[in-house]
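Each value in this text was obtained by applying a stated rule to the coordinates, not by laboratory testing. Quick caveat: nothing in here was measured; it's all calculated off a predicted structure. Cβ atoms are built from the backbone, for glycine too; each structure is taken alone.
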Structure 1
């Protein structure tokens, strides 16, 4: 889009790109401190069992083993992002295959692995519940009978239950809404567990330095929250814990926990040496926090002309053994509210539940709750259109919100452009043009508002004229540091290559909310803008003192301090050098206010289906977004395409399958399939330009938008091509072939 800026709005290469592709960038896995020991974790082979006895004596006798941590040493200690329900080690019961039972620290990985085999654990097997239905059934074993004693529970349980969190959205009178309907349609949709598939598995290094400071490195997007969690767990003040900056090899919602830090800390304390824990990918896939499996019942009432009168949804998330990996259990899967879409619906009732089961504990994965809900909701809209004999575009245009309307769950936004986005998607994709035989087009719409938070930026001038900008965000690959680089270069009038961006550690600033909710492109630019303003003010003051200029006559201009009366100019680095100490500008933002702006997305999939084999080929994919200022077109388009590919896997191939015994069946990338380059369909992106947005640059988020509607667009395209509706992800050829033969 057109920009009046010099650097903002231009395509800038990633500031960390060269470090990452050359190997110069250091991840937590690369951290080595003298005497570092390697840790390994012994995991449960049973989905549900009582831990009767743990004997580590043989492991301790193995040469090279320096410490073993057993459950009795950490009994009573539970962790979590908010709800503290996951034990450091299972001292009483194991609740899934992969639950942590003991840990060792040894001189090398092989020795640590050998030591695990020497730890003797006696179990008493217990009945297991693997699905939400089983866990909710009468007489099901209660997995967390002491739930009410946990810290930060969503709400106390009157009767012990495996249903541990509920969120309800209600508007109008749902019975009245159905009474007003001419047609009522009810369907159930399901989605599987999927893993974030970040390239870097979880890594942690903990070193208790000679001064007693706990030095921590871990691949995380939430270092300050991690410090607070670890502090509360081990009983040390936060100031005695430093979470050090390291590159994060991908996140997509899965890297905000302290998974390995408690184990490493207790082993380091016992051994008196630094300890490193690196998960292998079989552990990642079988024991870490995948996206929730869901079952969603949708019942909608509609008049003959397509006007929606009522929407009722009942959703169950299979949360696995623990709720520890969710920032706010219940409400923070609030994206499920988008199951009712951006439509005007007078009567709405949505109930969403999270259920404990004896399976791998689930967490967040790019747009939590929304991707599941929008798959169900936008599939259901096409089902309604078919039932009424209406065009899929027509029924959506008739019901979408406009300025002055609230969403089905009561959210109010300004400058609503959903109809414009919808019509542009239809135009750009040729949605209504005749399709070839066995080819169908499907559309889906959605939106996501950008949340705020807290972050800090500090800018320091060096004597060679370069600038270092420090940001309290640990960039997990979203390009936030590149945006900071652009803003600093923009506001200081410098070439972007003169600005280097690094991360603060947790000792250097008070707090940071962390990356999530597409907040990075909002909070980081504002903090960087404020830091640049602070720096320029300090430079003007120093120039006035050093040069004897009237401060009112001093202006900052592209790296120089200028006396506007005499025209004399002094480079900023000369002023900084004369100061005798670093000249730094600081900027901060703390904004948790509701966002009056949201950004809509409409996507169209064109799918060709082989009538004999049901093989699916996406022949074209169109993605349309409303946006305001694009900070970096390269990063912007990368987020769109990355989101599409992320959700393409969710739609067509990804499923973390659990067998009847509770074991993850495909715990390797040989078996857990994700999209690769040959799977990329021809992509078209189109923008609807708006003026609203947050901060000085009028920003709207983009990181979680393109993955919202990919799956339902494909499901709707398949139905258009074949007349067969698939209600369960992934949308495989095998499922389609079976459904088409019924």
Structure 2
């Protein structure tokens, strides 16, 4: 067994260094198991022999049955090479097995270095555990279903090292086959504490020995309840450098989102140009402080004088928006720095996204900004918005979203603007928007970190395609989610592609799997759907978190109730079981033929006060964590619309015009107009959320553009067009709530 090398506190260091000194790309299985044992990982009893006689002696000392494994240089997966023989039950079989291994090694043109004779562990359940190094996150641990099904079923989960006890528990519960960890076919439940120690030990091995590229324990069997590592593959190599990016100085970012004055360099009267649309947005947004315009041509734009240069300005602006050609940007940043400008947003394109020459230009701009201690956003970005400060500094389109608690960071300009347009149309409101563009100085993680302490931001949402430093992303988001939710719309969720992997762990690892592991460990909420992204932004900004996963459903029709019940089951939420006292109270409000279960079918009951009372009964119940209301909003106005149609037909008939003809066609219905009764219902839902601190999501009878309805209180009513979208956001809200509760955080109600 390997111990510490000299004063090196890392267990088994001598084993790793001996293999590296010998030029080996992996530890042989015997050395691997010695390293495991040094970290307290249980392994089968056994020894390495080099003759049939030694094999018999070793087997008789261990007791039958035994396993015999041939060790050969260059062979990492011995089973595939036929060098593993199981269930050998007597001395004669041992001799035959040894000769079989010699023959198979010769047939494979490899030299048999020795044979490992081990006590055979019988287990009905096979799992796999391992480690791989990620270039963005460092050592990553894997656990999942093992044996011959590992690569076929892909039922594995990952976690970024180092692991807390909570990380390990979540890892164990993240696989589909987690039921196998409980009692199974007469076998006891596995010793989860012992299993957790093995996984944490594997993580520690990766942290202690940077030369370990991959670790594979497959299978990990259970002798009764006790886990045993019956196989050990440890691949070695030069330490893999991990991509890092130092955190930026955030001290001047207040000048970016709350500037007292702004200058647009490259201002234009042509709104077809970026410098023109940015000026239009700033002017129409009624910027609270002075707005200065710079263009060597001079003149005036929208009633404002145009200065020839930044040097000519009568005061020092806090923020500069730069919209000039790429070759001119560095000189502009230098002039802004000499003037004393604190922050600059470069919307100009033509930098690193174009190739090496553009990269050189970008690097020079960063050096200039750093020389003056200036915060630089971009280049090649869409701009910034801070609704609370009436700062609307984006190009391309007119955009004036309402103020709200959700702040957005986007690595994509056009997608960011599309999401903002959706927020504007849905009346959801946005606090701040930062298009980070090429992230030359400040990246998306820096802005998540900044918004973490922004008192005007309640929810952080980000579109991300990539990141340079996975560990920093994990640490920043983990700290942020303790205070406010972080929702990420993830682009580029593709695998790393073909690569040489020594282990099952390496073969199954992908960029998306590691990212999702980091998201789970940090409390990040991830989606790949832009609609769900905005739904979550509004839901988390305007509703309380559910304390659990039990959902009560009130629906105007049975069909919707069936569909939503199926989706609740698929999502991992639960249909709340309504207590007898709630059923009894509902009996007093609904017709005798109502469903008398959850979902609660209102059977089209719209008697004033009844739907409101039903929703309150559900929200008030201790058996319910969230309420989903379907079809009430948008239904109450139908009688009024029918009355208006009848009156229109009467007028046409009296005028001698045939109904349906060109002169008497029904007008196209645009946005459904809600009745006073519906507005009262909407206000009541907001009040109930405030009273019971549970989310109440409404689904409209007809599609509606407006999604958020403020009643002036702590919460606002959130209306969705689809019950399935409602269930999906409730599931992610419940997951985040559960994460906070596991961390000991109060839900804030």
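Matching task: -8000 is the computed value of helix-only ellipticity at 222 nm (-39500 (n - 2.57) for each DSSP H run of 4 or more, over all residues; to 500). Pick the structure from 1, 2.
Numbers: 1: -8000; 2: -11000.
Of the structures listed, the value fits 1.
Can you spot which of 1, 2 the value 44, 22, 17 was calculated from, given it is semi-axes √(5λ) of the Cα gyration tensor in Å, for residues 73-424 alone?
It must be structure 1, since only it matches.
Supply the structure label, taken from 1, 2, corresponding to mean projected area of the Cα convex hull in nm² with the calculated value 34.2.
It must be structure 1, since only it matches.
Computing mean count of other Cβ atoms within 10 Å over residues 41-48 for each of 1, 2, which one ends up highest?
The maximum falls on structure 1.
Of the structures labelled 1, 2, which one yields 16 when relative contact order in percent (Cα under 8 Å, 6 or more apart) is computed from its coordinates?
1
Any idea which of 1, 2 comes out highest on distance in nm of label points 7 Å out along Cα→Cβ at positions 33 and 545?
2
Between structures 1, 2, where is FRET efficiency 1/(1 + (r/R0)^6) of positions 393 and 529 (r between Cβ atoms, R0 = 30 Å, to 0.05) highest?
2
For which of 1, 2 does mean count of other Cβ atoms within 10 Å over residues 409-416, calculated from the coordinates, equal 21.4?
2
Mean count of other Cβ atoms within 10 Å over residues 713-720 was computed and gave 27.2; which structure, 1, 2, did it come from?
1
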